[in-house]
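Have a look at these structures, which come just after this line.
All of the numbers you see were taken from the coordinates with simple rules; none came from a lab. Please read these numbers as outputs of a predicted model, since none were measured by experiment. Cβ atoms are built from the backbone, for glycine too; each structure is taken alone.
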Structure 1
Amino acid sequence: MSVHEHKKYEANARCIVLTISDTREKENDKSGNLIVDYLEGAGHEIVEKKIVFDEQEEISQAIKGGCADEQVDVVLTTGGTGLAARDVTIETVSPLFDKEITGFGELFRMLSYTEDIGSAAIMSRAIAGISNHTAIFSMPGSSGAVKLAMEKLIIPELSHVLREVRKDI
């Protein structure tokens with residue numbers, strides 16, 4: 001099947017959006033709200049949206065809960081991906097993967113470099129993978145990073161990702 005045939009498959013994803021932050025609140029969660037806007041604009045459903053503190057146990061519980069819920073197809077996180085000691089999203093999320101979607105992080109950094117932030121892209125630790133038949137995308141916390149990831153990578157391929165993940169179920 002060609003890539004064009006794959007892209008004809010349309011699936012409405014049921015999503016959880018998690019903002020990982022010690023400082024964000026519902027009123028100023030610009031990146032989390034942006035993710036919701038992109039998903040809803042593409043016809044996907046938001047099952048839950050919440051803010052999670054930069055604590056490994058809290059992040060892990062929120063993601064594991066989403067992956068265990070048969071009504072959830074995708075968990076999207078924003079924040080906690082930087083190099084600071086408090087940024088523990090990647091260290092928490094990556095061990096949960098059954099499979100990593102390496103191309104997501106690679107392409108995100110390439111696009112960040114060429115279209116947005118130049119050499120600072122080396123500090124991006126955006127990742128994606130699959131856990132318990134659930135896709136997980138972890139993006140940096142800036143609204144520019146979310147816009148780039150959602151417009152260029154996630155929204156265009158989300159139905160295709162779901163099709164592949166659902167093949168074996």
Structure 2
Amino acid sequence: MNTEQIKDRYSMRDMLQRYGLPQPNKAGFLCCPFHKEKTASMKLYPKDFHCFGCGAHGDIFTFVMRMEGLTFQEAFAALGGGYATNFTARLSIYRAQKRREMQKKTEERLKQKKKLNDLLLAVYRRWLGRLEPLSDGWTDTYNALQYQEYLQELLNDPKKCYEVIK
């Protein structure tokens with residue numbers, strides 16, 4: 001099948017069913033699956049969509065690409081496109097799932113490191129106030145506190161935080 005045949009075969013409502021998302025209200029709006037929100041901001045049309053909250057828009061291929069983290073070729077194959085074998089389509093979906101799983105694991109590790117960093121900062125600050133200034137214990141605690149503040153700066157910088165996780 002080519003792209004036009006796939007677009008004729010599937011509607012945007014079919015894509016919602018595919019991912020277990022709720023159907024839109026009478027006006028055609030639903031909560032956008034691409035960002036967290038409380039009110040419906042995504043308008044669903046028969047062949048495409050547009051989110052007024054995050055600006056996401058596109059056709060069924062774009063929707064599948066964003067939902068599963070696929071390239072266009074992988075989304076095309078996942079929807080039954082003609083230039084990939086069934087095995088290739090399944091393999092591309094498997095690889096996309098593994099990429100998403102790795103991303104989730106990385107985000108969880110970052111969250112745990114931030115939590116530990118916050119705990120250590122609180123402990124070192126508390127001990128710094130209890131120890132005699134410029135004593136050996138105070139100096140060691142001060143140095144450890146400075147290191148944790150440095151790590152906090154790295155953990156909160158999106159460009160550098162993944163270096164700390166490794």
Structure 3
Amino acid sequence: MTNHEFDTVVTGFSSSLRPFALNLTKNMEEANDLIQDTMFRALSNKDKFQDGTNLKAWLFTIMKNIFINNYRRKVKRNTIIDTTDNLYYINSSEALTENAATAKFVMDDMKVAIRELSEEFRVPFMMHFEGYKYHEIADELRLPLGTVKSRIFFARKELKGKLEQYKPD
């Protein structure tokens with residue numbers, strides 16, 4: 001396809017791109033800008049188009065990618081980052097003290113609840129808690145994968161029941 005033929009075919013597709021652009025932007029002016037950007041990118045990158053492929057699909061992909069890039073740029077531009085120093089005493093981290101007593105009680109109760117689990121549930125649960133993957137646990141304990149998953153599930157369920165008192169209201 002010659003350059004002139006390519007330019008003619010690409011510009012001929014502009015009317016079929018309009019509904020898609022309008023659907024993406026929901027605004028006629030932005031849709032026209034999107035079509036114009038698409039035509040510009042397609043014509044300036046005609047060397048990247050391979051003969052025998054679907055030109056219309058190529059144009060729709062270009063349009064979609066332009067829209068996504070513009071949207072991400074717009075979202076990033078609207079993000080406000082506060083770099084000012086908080087010089088207020090109320091926001092000072094030095095003024096905060098954390099009461100670790102309640103966390104210690106919860107942790108002690110969790111350790112007791114885990115120790116009370118039967119060994120068939122406790123061992124796979126603790127291995128999973130320590131970061132082992134299901135298949136690694138199954139290989140280590142020489143159990144089927146489904147058995148390991150169900151034992152971990154039942155261990156969680158039993159622990160959830162034992163620690164119900166700590167559930168937030």
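Structures 1, 2, 3 were shown, and helix-only ellipticity at 222 nm (-39500 (n - 2.57) for each DSSP H run of 4 or more, over all residues; to 500) at -22500 was computed from 3. Can you rank 1, 2, 3 by distance in nm of label points 7 Å out along Cα→Cβ at positions 60 and 132 and just name the one with the largest value? Result for distance in nm of label points 7 Å out along Cα→Cβ at positions 60 and 132 over 1, 2, 3: largest is 2.
Once Cα Rg over 2.2 N^0.38 Å is computed for every structure in 1, 2, 3, the highest value turns out to be that of 3.
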